[in-house]
Structure formats: structure tokens, C-alpha cells
Structure P
Amino acid sequence: MKEVTRKVIEKLIEEKDDICISIYMPTRAAASSEVKKMPIQLKTLLNNVKKSLSENHSLDSREIDKLLKPAADLIGDRVFWQNQKQGLAMFVNTKQFSYYRLPSEMPEMATVSQYFNIVPLIPEVMFNHIYYVLALSRNHNRLFRCTKGSVEKRDIEGVPESIQEILQYDESEKTLQYHSGGGEAAIFHGQGVVDDEKKEELLQYFRMIDQGLNKYLHPKNKKQKLPLIVMCVKELFPLYKEINTYPYLLEKNIEGNPDDASPDSIKNNAWNIASEYFHNQLEDINRMYHDLKGTGKTSTQLEDIVSASYFSRVENLLIKKNISQYGTFDAEENKVQMAEEGNGKHRQYDLYNFAAIHTLSNGGQVYVLEEDEMPDGENIIGMFRF
């Protein structure tokens with residue numbers, strides 16, 4: 001299953017159709033009892049979609065069943081439900097059906113509009129409490145993608161799993177010399193050889209790790225600053241810092257041997273460090289907003305921000321998590337029309353999602369924050385380029 005990347009979101013943003021269906025739901029790693037509950041959740045969400053398609057889009061039951069068939073077929077797919085993570089996202093229109101298993105918990109919601117609802121996905125690819133932990137040792141390397149409540153191991157191409165991969169050739173040479181009588185007499189006990197490696201061999205090992213991690217972690221979007229935290233024994237971290245080229249390696253690390261540490265314990269120890277980093281970033285955003293406040297370069301009014309996002313004025317957009325407001329925007333008249341609470345009638349769409357789509361399309365940055373993280377307790381904040 002493909003992971004959600006910025007490219008995935010960009011592709012979803014490009015899709016505009018009379019009917020774009022977005023379904024989100026929390027999921028769980030499959031215990032027997034949970035496997036039965038999750039299909040029922042999806043069935044309920046699809047029934048809500050059917051009702052909207054019938055009432056607001058004038059589709060008959062045959063058209064609805066045809067459109068939703070790929071999603072409905074998953075209801076009875078036990079293998080599908082046994083391989084879940086923390087969240088599930090599905091996207092359906094007349095041209096495509098796609099779904100993503102997500103490492104973070106998602107809200108339970110289904111929307112039908114002219115645009116796919118991409119706001120819940122934004123924390124998956126932007127700064128929003130995502131951090132990486134490198135469990136670094138001579139014996140076994142692991143990389144984890146973490147949030148405060150989730151952890152997921154990532155396999156990275158080109159990253160050696162242990163120093164043995166680097167020393168394999170040298171060890172075979174030493175073994176050959178020993179058995180043929182060449183060199184000094186010695187007895188090698190596997191791990192002992194690794195423990196006695198010289199600094200240069202460790203640096204060579206770390207360079208390969210750094211190169212592989214950089215290809216995976218280094219953001220194409222320079223505004224994305226996902227921190228990397230290292231867990232290792234005390235003597236290794238200064239050596240790793242010496243060769244590191246990833247710009248968001250944090251100065252603080254977790255001291256200790258990670259080989260026997262569980263993913264959850266690694267995540268929890270790293271969160272104490274990552275939370276300080278995120279707090280500082282939130283402080284920077286908050287400071288930026290208050291510096292601009294009163295200059296005409298900010299707004300907390302949804303109508304103003306919708307217009308500004310469409311006309312490429314929004315540089316930074318902050319949206320409170322799990323909020324929506326349906327309506328429409330007339331670009332020719334530069335006018336926003338708010339709708340009554342609900343999923344929206346035909347041609348209506350979530351204006352928060354609309355603002356996020358156009359901010360991203362025009363090169364801006366979008367942050368989806370918890371209620372207590374929003375400056376001044378606002379629902380939405382736009383910071384303008386001009």
C-alpha cells in the first residue's frame with residue numbers, strides 16, 4: 001500500500017468533479033473483535049454517502065451502487081481489515097478509487113462535493129507532530145516514523161541494517177588469513193570484531209546510513225522540517241553527528257542501547273524531545289502571526305481567507321482540526337456564500353478545505369492544529385503575502 005506523500009495530495013487536489021467522495025475512519029491493528037466492527041463503520045459511512053448522492057446529486061440507486069462498488073467490495077474483505085493501521089482514507093469519483101492506510105488516527109467522516117477533502121491528510125506530510133527516530137547501533141538499525149500516539153517502522157533502501165554488512169568483506173579476509181596461517185593468530189567471536197572496530201570504520205558505516213536517510217527524509221518542500229532523533233549508546237552519537245548531513249537532526253538524543261527497546265518505548269522516549277521542538281515551531285508561527293497582526297497581512301475571517309487563497313495571497317494557513325463550513329465561492333464576483341450546517345447541497349463544498357487546496361496549489365503552507373494550539377483560539381488564520 002502506498003503511503004501518503006505530498007504528491008498524493010497534489011494529485012487529489014488536481015481532481016475536480018461534480019462528485020468527489022472522501023471517506024475517513026479510525027482503524028486498528030486487527031484483533032478478532034475489531035475486525036468485525038470496522039466493516040460496519042465503513043458500511044455506515046457508505047450509507048451516508050448514498051443518501052447524499054440520492055438527495056443532493058439526483059443519482060439513482062443503480063448509478064450509486066456502480067460508483068461505490070470498489071469501496072463496498074471491501075466491506076466483506078477480511079484480509080483487508082486484518083491489515084490496518086491507525087486510520088483509513090478512501091477517495092472515489094467517476095475516474096478513480098484509491099485508499100490509504102494511515103499511521104495516524106483519522107476522524108470518522110464522509111463528504112461529497114466538487115473537491116476531495118484533503119485537510120485530514122495534511123498532518124501526514126506537513127509539520128504537524130511527525131518525527132523520525134533512528135535506533136542506531138552496530139548490530140541493528142531501525143527507522144521509525146512517529147507521532148505522539150503512533151509509531152511505524154520504515155524500511156529504507158540503501159541503509160545497512162548493521163555494521164556487519166560493511167565489514168563482511170574484511171571479516172571474510174580475516175577468516176581466510178586465520179585459517180591459512182597468515183597474519184597474527186587470533187580468535188574472532190563475531191560481535192567482538194564489531195565492538196573493536198576503529199573510528200573510521202564506524203564513520204564509513206554511518207555515512208551509508210546518512211546517505212540513505214537523506215534520500216528518504218530530505219524534503220522537496222523546503223518548508224517541511226521533520227525532525228530526526230537518534231537513540232544510541234553514548235559514544236556513538238558524537239560520531240554520527242560528525243557525518244550527519246540531514247538538516248533537522250536534533251541536538252538532543254536518547255542515550256541507551258536500542259537493540260532490545262520496543263517501538264513504543266522508543267516513541268515515548270523520543271516524544272519528550274520532539275514535543276519541545278514542536279512547541280518551539282508553534283511559538284514561531286504564533287510569533288509570526290502576532291507580528292503581522294494589525295498590518296493588514298492577516299485575517300481570521302473565513303470569507304476573506306477563501307478569497308485570498310484563490311488569488312494566491314495566502315503564504316501560511318492555520319486551520320483548527322475537525323472543523324467545516326459548507327458554501328460556495330464566486331471568483332468573478334469575489335464573493336463567498338455560506339451554507340447551512342451539514343454536508344452541503346449540490347455544488348457546495350467545505351470552505352476550509354477549499355482554502356487549504358488553493359493555498360497548497362499556490363505554493364503556500366498549511367497547518368492543521370489542535371484547538372489548544374490555534375493562536376488566539378481562532379478557527380482559521382491566514383497570513384498573506386501582500
Structure Q
Amino acid sequence: MNKNVLAIAIAAAVAAPSAFAAATVYGKIETAVAQQDGIKTATGDASSLNVVSNSSRVGVKGSEDLGAGLKAIYQMEMAINMDNGAGGLGNTLRDTFIGLNGGFGTVLLGKMDSPIKHAGRKYDLFRDQIGNTRNILATANDVDAVDGRYGNTIAYATPKMGGFDARLAYVPGAAYDREQNSKVNNKGDAYSAQLNFAAGAFDASLGYINIGKTGTTPSVVGGAALANNFEAVRLGAGYTFGSAKVVALYQNDNTAKAIGLNGTRDTFGLGGSYKVTSAGTIKAQVYMASKLGSSAALDKTGATLWNVGYDHAMSKNTTAYVSYALMDNDTNGAYSVNLASAGSGDSFLTRAGKDNSAVSVGLIHKF
């Protein structure tokens with residue numbers, strides 16, 4: 001079906017008939033066969049061979065020229081569960097907003113990824129796949145604290161200025177909001193920011209988030225109430241030379257302090273890719289997380305995440321891949337290579353101290 005015809009059909013389904021700006025339908029279908037090992041069950045540990053949908057999505061977006069250099073912009077995007085078409089990610093709205101763009105930058109209102117999330121995703125060589133970096137950058141097995149997508153967001157992005165640009169976001173009631181889009185009288189408000197720099201083959205991004213303490217209100221940090229504000233900062237960088245690319249990332253978060261304990265957690269990551277042919281790319285990365293804090297209750301709660309893979313571009317829009325992810329947990333570490341909300345379906349938890357892994361063979365098509 002012609003994209004413009006499909007765009008009109010989607011727009012008609014969500015708005016009353018009226019004159020509107022031309023819309024574009026876009027999306028990504030990423031489905032893989034995955035062998036997952038180290039799954040925690042009620043009776044022990046298990047393995048599973050599944051078809052999984054990795055952040056597949058469809059959306060409609062567009063803009064309208066308002067004159068004097070001003071444009072109205074909009075986007076509506078939904079996650080699609082490609083393996084069974086129901087439940088889980090299939091019911092989740094992704095970045096969905098309306099805003100204005102001009103010489104001053106861009107102002108957006110709606111549901112959006114936090115700026116600190118943008119500061120990390122661009123340096124993940126296994127983005128959206130099982131074993132992507134969100135599984136270890138997560139706090140207490142909760143992805144949403146540092147890599148959340150929040151409703152009720154007010155965001156601003158600056159224009160590019162000499163290689164620099166920035167994003168700012170304010171989220172009232174963020175700690176409870178998460179994907180549920182609920183409000184709690186502005187308790188747990190969040191502030192997030194991102195500063196980017198690019199010059200030639202080098203780029204870097206600095207991100208920050210602060211989520212207000214919530215007392216007895218459910219929070220984004222492992223489901224525990226926040227005794228103190230949750231804070232995290234991350235710095236990522238990448239450099240491309242010839243057929244090779246190297247990336248690195250550092251994150252510090254105060255998960256322990258936020259839930260009333262002591263200390264902070266550091267996570268370091270390093271990765272690289274190399275084009276072995278015009279269509280084939282090999283890649284690998286490793287991320288190491290320290291224990292969650294200095295309190296005795298958090299001793300040996302770290303982990304190391306290993307990834308290796310191969311991508312083969314079959315066309316401009318279609319890529320086949322194979323990848324392997326291994327989460328090597330410390331004695332009390334309980335990280336999984338496939339956490340809920342980390343981008344892949346069929347997520348699972350693992351037992352403390354239990355290593356877990358996944359092999360994926362998948363296909364990606366973008367349109």
C-alpha cells in the first residue's frame with residue numbers, strides 16, 4: 001500500500017475529518033528467534049526457545065508550515081508485538097507528542113524518552129536486541145529510572161550551535177507516572193537534561209536525571225519508595241575511523257541512597273564495530289556494573305555484560321543479524337540479559353548469582 005494512502009488512513013482513525021498536514025508512516029519490524037538460558041522459575045532454572053519482538057513499532061508523523069519560520073510538528077508511535085500481536089509491548093505507546101519548531105529550537109508536549117536515555121542509546125551497538133545495555137544500566141532491575149519514557153513531559157531542544165545542542169525535560173509526577181500516565185499531585189517530579197557535541201568523526205553526549213523522593217508512593221527504582229531523590233549522570237562518546245567505530249560510556253547513579261542505604265553505583269562500557277565487507281559488520285561490547293552501593297546489604301551486587309554479534313545488510317532497509325549476550329552476575333547480582341521494558345519481548349528474571357545468556361538470530365526491516 002502506498003505510504004501516503006496508509007498515512008491518511010491512520011490519521012483518519014485518530015482525528016475527526018479536517019484539513020491536516022501531510023503525514024508520513026514509518027516503522028521498524030525486528031523479530032528474532034532466541035535461545036535464552038538461566039531463567040528463574042518457581043521450581044528452579046529453565047531455558048526457552050522463543051520468537052521475540054525487539055522494539056518493533058509503527059508511527060505516523062508530520063509537520064505544518066505556519067509561516068515566519070515556524071512549524072507545527074507531531075508524532076504518534078506505538079509498539080507492536082510481532083511474535084503474537086497481543087499483550088506486553090503491543091499495548092504500549094512510544095514517543096507521542098505535538099510541538100512547535102523554529103529558530104528558537106523545538107518545544108514538545110506529550111510522552112517521550114528522557115534526555116538521559118538519548119545520551120546512552122546512541123552508543124549501544126546492540127540497541128533493542130536481547131542483551132542491550134539497558135539491561136545493566138537499569139537500577140535494581142528497573143529500566144525506567146534512567147531509561148524511562150514518561151508521559152506528561154514538557155521538553156525543549158535547542159538548535160545546533162557550533163557543534164553543540166541540548167535537550168531539557170520536566171516531568172511532573174514522573175516517579176509514579178512511567179508508562180501508566182498517572183499523576184500523583186506532582187510528587188516525584190523529574191528533571192532531565194542532555195548536552196551533545198559533534199565534530200567530524202567524534203561525538204559525545206552528557207546526560208542527567210533527578211527524580212524527586214516519593215515517600216510511600218511506588219517509584220521507578222526497583223519498586224521501592226524513594227527516601228531521597230534519585231539521581232544519575234552518564235557520559236558517552238564515539239569515534240569513527242575508516243571502517244571501524246569505537247564507543248564508550250560511563251554512568252553513576254545513587255540507587256542505594258535513593259532507597260535509604262549508602263553509596264553509589266558506577267557502570268563502565270566499551271564497544272567496537274568493524275565493517276569486514278560492504279554489507280557485513282562484526283561488533284562487540286562489554287559493560288561492568290559495580291555493586292549498587294556501599295551498604296553491607298548491597299555487597300557483591302554487580303555484574304558484567306558481554307555481547308558479540310554480526311550484522312549483514314541485505315538492502316538499505318533490511319538487516320539480518322546474529323548475536324550472543326552473557327550476563328555474568330556477582331554472588332548477589334541478579335541482572336538479566338532480557339529485562340522487561342529493555343526493548344525485547346519475553347523478558348525474564350534470574351536468580352541472584354546466576355549467570356544467564358541468550359543467542360538471537362533476527363531480521364530487521366525499517367520503512
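What follows draws every value from the coordinates through simple rules; no lab data is involved. Note that the coordinates shown come from a computational prediction; the quantities given were computed from them, not determined experimentally. Cβ atoms are built from the backbone, for glycine too; each structure is taken alone.
If Rg/Rh (Cα atoms, Kirkwood Rh) is computed to be 0.96, which of P, Q is the source?
Q
Which structure, out of P, Q, was helix-only ellipticity at 222 nm (-39500 (n - 2.57) for each DSSP H run of 4 or more, over all residues; to 500) derived from, given a value of -2000? Comparing all candidates, it corresponds to Q.
Given a computed value of 0.95 for FRET efficiency 1/(1 + (r/R0)^6) of positions 60 and 100 (r between Cβ atoms, R0 = 30 Å, to 0.05), which structure among P, Q does it belong to? Walk me through the numbers before you get to the answer.
On the way: P: 0.50; Q: 0.95.
It must be structure Q, since only it matches.
P, Q: which one has distance in nm of label points 7 Å out along Cα→Cβ at positions 84 and 332, as calculated, at 4.6?
Numbers: P: 4.6; Q: 3.5.
For distance in nm of label points 7 Å out along Cα→Cβ at positions 84 and 332, the value 4.6 is produced by structure P.
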